[in-house]
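Please treat every number below as a calculation from the coordinates, not as lab data. Given the structure is predicted, the values throughout are model-derived calculations rather than measurements. Cβ atoms are built from the backbone, for glycine too; each structure is taken alone.
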Structure 1
Amino acid sequence: MTRTARIIKALRDTARLMVGVPSYDAYRAHMAAHHPDREPMSERTFFRNRQDARYGSAGGGRCC
């Protein structure tokens, strides 16, 4: 990975963390290290799961 690519990835990861989007790469690393017997979620499913956990899946949202 080039230096520019590493910088762009770091900026993207930082921006995602600032708005509360967890890292799929970190999730995959955790699953490989701690749950090698379990199939990790797809990136799309992971994103939906984290959004539901943060904002609620009932559609009512969350205040503050």
Structure 2
Amino acid sequence: MIQFQVEGMSCGHCVGAITRAVQAVDPAAQVSADVAAQAVRVESQADVLALRQAIETAGYPVKSVA
């Protein structure tokens, strides 16, 4: 499991955009988000940098990865 701290996530639309971006890299990825904590958790075998880039390309800057 990879956890990304993101900026700018404020609603369900944001969660959907991030989920679509991650699943464009790995269609089998499981994505969950906590809007209040600005956290996105991803279960995926894809490269972490590719996932981070997808999230940032969707318009959500990644502050950290754990």
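Among candidates 1, 2, the computation of helix-only ellipticity at 222 nm (-39500 (n - 2.57) for each DSSP H run of 4 or more, over all residues; to 500) that gave -11500 used structure 2. A value of 11.2 for mean count of other Cβ atoms within 10 Å over residues 9-16, calculated from one of 1, 2, originates in structure 1.
Computing mean projected area of the Cα convex hull in nm² for each of 1, 2, which one ends up highest? It would help to have the intermediate numbers written out before the result.
Working: 1: 5.9; 2: 3.6.
Once mean projected area of the Cα convex hull in nm² is worked out for each structure, 1 has the highest.
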